[in-house]
Structure 1
Amino acid sequence: MGILVTGSAGHLGEALMRTLVAQGRNPVGLDRLASPFTTHVGSITDRAFVARCLRGVRTVFHAATLHKPHVATHARQDFIDTTITGTLNLLEEAVTAGVDAFVYTSTTSVFGGALTPAPDAPAAWVTEDVVPVPKNIYGVTKAAAEDLCQLLHRHDGLACIVLRTSRFFPEADDDPAARDAYADANLKANEYLHRRADLEDIVQAHLRAAACAPRLGFGRYIVSATTPFTPADMPALRADAPGVVLRRVPAYAPEYARRGWTMAPQIDRVYDNARARTDLDWHPRYDFSYVIDRLRAGEDVRSPLARAVGAKGYHAETFAEGPYPVRAR
C-alpha cells in the first residue's frame, strides 16, 4: 500500500518517514527541500506535482505547513497558499487517486482565544468540543484546512482524520518571557502536565489515525500527553498549580528541588486526550510521570525517535532579539 508523507524534511515528517521505513513500508516523502527522507522535491501548491506524487498512494500523512514562528516572517498570503490551497490540492487529488485514509496534522493553536480564561476563572479543560477562536493567520488557516478535510469527507467520501497536536517541538520557546523565566528543560517538563507530547507519541497517533480512518470517516482529535489532572482540578490550577501537582505527582517535588527547577505558579489550560485514546486506540507513553522517572534515573526524557530527529529550527536567518523575530504581522 502506497504511503505519502508531506513535509518529509521537517520534524514530524522525518519522524514519520523514519518510522515507516523501519517498518519496511517504503513511503514517498514530499517536501520543497531536499533531505535524506525526501523522495519528491516540490511544493504542495503545485497541483500537477501533487497529482504525480499521489500515484499509487492509499494513505496520506499531511504534515507540511508553515508554523507559528513564521507569522512574523511570512506574509498572510504565504499561509493561505501553503495551508489552505496546498491542503485543498492534496485533498482533491487524493479523492481522484482513490486514497483510503488522509491524516491531517493540525494544532491546538486553532483554539486560540478559547485557551485563555478570564483572570478569576478556572483553568480551561480543553476537549474537542471547545469552539476554536483563532488569533493569528496560523490558527485561521489551520482551522480552515480542518474544515476542508471535513468538506471532502462529506462531499466526496474521503476518510479524513484531523489531529490537533500540542507542542512537540524541541526548539526553544518562541515566547521571550517563557525563555527568561525557566531553563528550557524545566519549561518543557512543566508542559507535559497540560500542553506537550513526545514526538514518538505524536507519530503513533498518526499511525493509529490512518488505521482507523476508513472506519471513522471523519474526526478531530486532540493529541497531547495524558494529563494527571481532572476537571475538578481546574479552579486550583489557576491559584496554586504546584500544590495540585504535588497531590497528583508527589515524586516531582524532590526531583525539581534537586535541579533547582520551578513549577509554574498557575496553569491556564489543560488538553484532554481521552477521545483520541478511545477512538483511535492510541496509547501514549510519555507523560509527566514518565519524565520524572527518567530525570530520577539520570536519563534523557526524550524518546529515541525524538533524539534521532533532533531540532530543525524555523528560520534560516538569525535575529538580534533571540531565536525568533518579535514583530508579528
Structure 2
Amino acid sequence: MPRSLPDPTAMPRPLPSFVQRALDRLAQDLLRPPGAFPMDFTQPAGEPALAPHDSVSWQIFKNPVAMFVGGVAAVILELAEPRVRTGVWEHSTFRTRPMQRLQRTGLAAMVTVYGARSVAEQMIAGVVRRHGEVAGRTPAGEPYAANDRALLTWVQATAAFGFVQAYHAYVRPLRQDEFDRLYLEGAPAARLYGALDAPTSQDEVRALFDRMRGRLEASAIVFEFLDIMSQAPILPAPWRPVQRLLVRAAVEITPLWVRERLGLTRRYGAGAVEQRLVRWAGRLADRIVLRESPAVQACRRLGLPTEYLYRRPGR
C-alpha cells in the first residue's frame, strides 16, 4: 500500500454527516432507473432473502468497489460468448442508454441477494418473461435464445465469478470454502432464472470455463463495452479517473487465457500500483456503512444492527 494512504481498516466511523449523505445519495441514484420509485428493502418486515443474512453473498454484495469491478469482469466474459454477446448487444440499451441499463442490472442484483424472497421471486419471474422474447441468430448464423439453459448457466456463472474474484482481489482474500459457499448460495436464484446447471463450487466453475474455451472469441464489441464503461457518467465527473481505473482492474481479474483470446493486452489492465490503489479503495468501502443501501435496509428488515455486515471477521 502506498505510504501516503492510511490503513482503511483503521478509518473512523461514522463519517462526517455531509460525506455520509453524499455517499448514500450516490448509492441510491446508481440503483434507481429513471422514472422508477426507490426500492424499499426494509419490507416485508422479517421476511428472509433468497440468500441467508450470514452468507458470503451478503458480505460481498455490500461492497460497491467489488460490485463495479466484478460486474465489468462478468460482462467481459459474457460478451466473449457469441450467442450471449449478440443477445445482449442487439436486445439491450447498453450502447444507447448505458446508465439506465446499468441501473436496472444493479438493482436486479441487489434484489436477488437482499430483497425479501417474495419480492425477489416476483422480479425474477418478470425477467424470465422478458427474456422469453429475446431470440435470434448471431452474425455467423448460430441461433440463440435468452432463456436457453446453457446460456443462462454461463451468465450466472460469470456473474458469480466476477463478484467473488473482485472481492478476493481487491477487498480481502477469501478461503476456498468461502468461494464454494458463494457459488452454492447463488443456486436458489440461479434455478429461478432458469440456470439449472449453474456451478455450485469453485471446482465446477473451473470445469465450466474449461468446457467453454472453444466457444469464447474476440470481438470489437468487448472493446466498445470497455469504452462505454470508462466514459459513461456512472460516477460524478471528478471521480471519472477512478471509474476508468476500476474498469482496468476488472480486466485484470479475468482469466489470463481469456484476455489473450480477446486481445486484451497489458494496456487494458491495471498495473501493480493501480491494483494497490483499488485494493485500498475496496478495503475502505468495506468499512463505510451506507445506511440507505440495500444491504443495510435488508438488515433492518430482519431486525439486525445497522453495522451487522461491517463488523470485522471474527468479531
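The numbers here are math on the coordinates, done by the rules we state, and not lab data. None of the values given here were measured: they were computed from a predicted structure. Cβ atoms are built from the backbone, for glycine too; each structure is taken alone.
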Exercise for the section: Have a look at 1, 2 and say which one yields 19 for relative contact order in percent (Cα under 8 Å, 6 or more apart), as calculated. Expected result: 1
Practice task
Consider the structures 1, 2: one of them gives -11500 for helix-only ellipticity at 222 nm (-39500 (n - 2.57) for each DSSP H run of 4 or more, over all residues; to 500) as calculated from the coordinates. Say which.
Solution key: 1
Handout entry: distance in nm of label points 7 Å out along Cα→Cβ at positions 100 and 276 - structure with the largest value, from 1, 2
Key = 2
Exercise for the section: Please state which of the structures 1, 2 yields -0.32, -0.49, -1.41 when log10 I(q)/I(0) by the Debye sum over Cα atoms at q = 0.09, 0.11, 0.21 Å⁻¹, for residues 140-283 alone is computed from it. Expected result: 2
Handout entry: Ranking 1, 2 by FRET efficiency 1/(1 + (r/R0)^6) of positions 44 and 116 (r between Cβ atoms, R0 = 25 Å, to 0.05), the structure that comes out highest
Key = 2
Problem - Among 1, 2, structure where Rg/Rh (Cα atoms, Kirkwood Rh) as derived comes to 0.96 - result: 1
